[in-house]
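*Asks:* What follows is a set of structures for review.
We did not get these values from a lab; they are worked out from the coordinates using the rules stated. The shown structure was predicted, so the numbers you read here are calculated from the model rather than taken from an experiment. Cβ atoms are built from the backbone, for glycine too; each structure is taken alone.
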Structure I
Amino acid sequence: MALRHFLTLRDLSSLELNRILERAHELKRMQHDNTVYQPFVGKVLGMIFEKSSTRTRISFEAGMCQFGGSAIFLSPRDTQLGRGEPIEDSARVISSMLDIVMIRTFGHDIVERFASYSTVPVINALTDDHHPCQLLADMQTFQEHRGSIQGKTVAWIGDGNNMCNSYIEAAHMWGFKLKIAAPKGYEPEERFLTEFAHCVELVDSAEDAAVNADLIVTDVWASMGQEEEQKIREKAFANYQVNEKLMELAHPDCLFMHCLPAHRGEEISENMLDHKNSVVWDEAENRLHAQKALMEFLLNENLKKD
């Protein structure tokens with residue numbers, strides 16, 4: 001059996017993704033019940049961060065510790081990764097000493113190259129093109145509050161960024177309809193829209209996307225590395241704020257999600273995170289449980305390989 005990685009949602013089947021979500025619900029119940037479950041004593045997770053992080057670092061590190069293993073934080077500032085050692089060489093060495101690796105970086109090709117030379121499972125913890133771990137948490141959260149997302153309508157409002165790309169893939173994998181409202185020039189790449197035209201629709205305004213939605217999702221207007229574009233983007237995205245008025249266009253029980261950190265008064269209104277239909281805090285916590293389920297799946301699959 002080939003070594004399994006998680007670089008995009010499509011690295012797993014819909015059946016496997018749903019198995020991971022079922023397990024995430026179970027692991028969450030166990031953790032809330034203070035059940036000690038340590039199947040990976042002695043296992044080590046390597047965490048490579050080329051972009052800053054709060055939720056990703058805490059959730060992966062805490063998750064591996066709760067499993068009885070340990071985690072090592074690696075940044076370009078204190079490894080040879082930051083001094084130009086080839087990704088291929090780093091992958092060979094790092095994977096020879098660890099049991100599983102997660103990478104948060106810029107170009108998606110970096111995680112692909114690392115994974116192709118790694119001897120252990122590699123998890124994409126965010127690249128410029130994809131953020132699949134966040135989607136696991138989002139799907140877990142929707143299931144907790146509303147059951148199956150299959151056949152539902154999801155509105156993505158804002159930048160056609162890595163989160164949007166992963167939502168496009170999620171629409172295909174979980175069978176929901178995705179309506180995307182993005183300012184002109186900030187839409188997702190055409191290759192994503194074309195491939196997934198059967199489940200994704202680009203609409204003209206935030207209002208069009210919100211009508212009859214079961215879930216509304218947004219993200220910051222300027223992602224990491226785009227800070228110098230902040231003023232230009234504020235102008236372009238002015239009509240793409242998720243607020244109470246927009247939520248009224250959706251179904252009464254429509255949920256609201258945001259991957260955080262959020263900029264109140266920009267992509268969301270001041271009180272949107274505490275809206276009665278907001279599940280943002282559950283969504284953030286579920287990064288821990290969904291990623292634990294993912295790590296367990298990949299580590300166990302790798303044991304089968306051996």
Structure II
Amino acid sequence: MAENLSVIRPFPGQDAHHWITAYQQEVLASRDPSTIDAYTRILRKYVAWLAQRPGNYAQFHPQEITRTSIEFFLATLSSSSAKKQAKAALSGFCTWLQEEKQLLDRNPTRHIAIPVQALLAPRELSDDQRYVLANLIEREADLRGRAVFALGYWSGCRVSDVSWLLLNQVHVTGKAGVITVGHKGGKIRTIDLTNGARRPLHEYLEQGMRKASAYVFTSQRAKKRLGTGEVDGWRWSEDGIHQWWQQLKSLARAAEYELIADVTFHDLRYDFAHRARAAGWSLEEITYYLGHVTKSGTPAIATTIRYVQVSRDQVKKKLKDIKG
């Protein structure tokens with residue numbers, strides 16, 4: 001009788017860290033630093049999630065990477081953009097395991113479709129949410145954090161605007177403030193600051209703990225290696241700012257946290273657009289201030305409209321005003 005051979009190959013005795021490190025060195029090393037960081041985080045998150053699935057006994061086995069596991073993992077992610085990036089990261093990893101390591105018979109990410117996410121009205125914060133966030137910032141007495149929050153809340157700046165802001169792009173005094181921002185997609189614009197944004201930024205530059213750096217907001221960690229387009233290694237990264245935001249919210253009291261648990265830093269930008277519209281700004285003015293431009297450099301009014309589109313609740317409140 002012929003020997004009954006299992007179709008499952010014996011698992012090599014390396015842990016998840018080994019596989020990810022090897023993949024970094026053999027494949028990802030040629031990519032830009034931001035892609036390496038993003039893909040590595042995704043792979044670590046996936047293998048940790050996979051190890052906890054029933055039957056895996058808290059271990060990562062490359063052969064357990066299946067289309068089902070990837071689809072279930074992608075379902076844990078909140079946005080279409082996050083799902084697309086995760087699929088891209090996992091596809092490259094699976095291709096490497098299949099073609100270079102012969103551990104997979106096929107790439108399980110093939111033919112997995114990411115559904116288009118319906119556009120929802122961007123968030124307008126409630127008065128209570130604004131109150132809680134402002135109180136958290138004040139209680140922490142962190143000059144750097146106050147300035148970053150102020151640029152998001154009072155100027156609608158993106159995280160990338162804040163992270164890549166250079167000292168030579170900032171001109172603030174005790175009475176006036178102007179900054180030039182727009183790292184993302186080259187959407188450069190020069191904007192005047194409200195007092196709400198100017199004061200915290202001026203105070204941070206005058207009294208805050210900063211490294212000797214070309215960047216306004218510097219990391220409190222060790223100097224990192226230069227990434228693509230960086231001037232020095234002291235820039236407070238986008239990931240670092242997002243982590244700070246989560247840590248800040250975690251300091252809220254229980255009743256406060258319920259109100260702000262799912263508020264992102266980008267929601268400050270959406271809320272600024274709503275408040276600017278309520279203050280009488282035109283769509284063109286909001287478009288310029290937020291840096292909404294097309295690839296050809298023309299104002300992207302359609303993007304701004306999505307930022308300030310009305311919600312069902314807003315319309316509902318005005319139904320009573322209709323005269324018979």
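*Asks:* Figure out for me which of the structures I, II the number 0.9 belongs to, where distance in nm of label points 7 Å out along Cα→Cβ at positions 78 and 270 was derived from the coordinates.
*Replies:* Going label by label, the one that fits is II.
*Asks:* Can you tell which of I, II yields 0.60 when FRET efficiency 1/(1 + (r/R0)^6) of positions 126 and 230 (r between Cβ atoms, R0 = 41 Å, to 0.05) is derived from it?
*Replies:* Source structure for this number: II.
*Asks:* Matching task: 0.05 is the computed value of FRET efficiency 1/(1 + (r/R0)^6) of positions 102 and 174 (r between Cβ atoms, R0 = 41 Å, to 0.05). Pick the structure from I, II.
*Replies:* II
*Asks:* Hey, another quick one. Out of I, II, which structure matches 10.8 when Kirkwood radius over Cα pairs in Å, for residues 134-181 alone is calculated?
*Replies:* Traced to structure I.
*Asks:* As an exercise: relative contact order in percent (Cα under 8 Å, 6 or more apart), calculated from one structure in I, II, equals 21. Which structure is it?
*Replies:* I
*Asks:* Comparing FRET efficiency 1/(1 + (r/R0)^6) of positions 70 and 142 (r between Cβ atoms, R0 = 30 Å, to 0.05) across I, II, which structure shows the greatest value?
*Replies:* Structure I comes out on top.
*Asks:* Okay, moving on. When Cα Rg over 2.2 N^0.38 Å is calculated, the result is 1.20; to which of the structures I, II does this value belong?
*Replies:* II
*Asks:* Kindly point out which one of I, II the value -13000 was derived from, the read-out being helix-only ellipticity at 222 nm (-39500 (n - 2.57) for each DSSP H run of 4 or more, over all residues; to 500).
*Replies:* I
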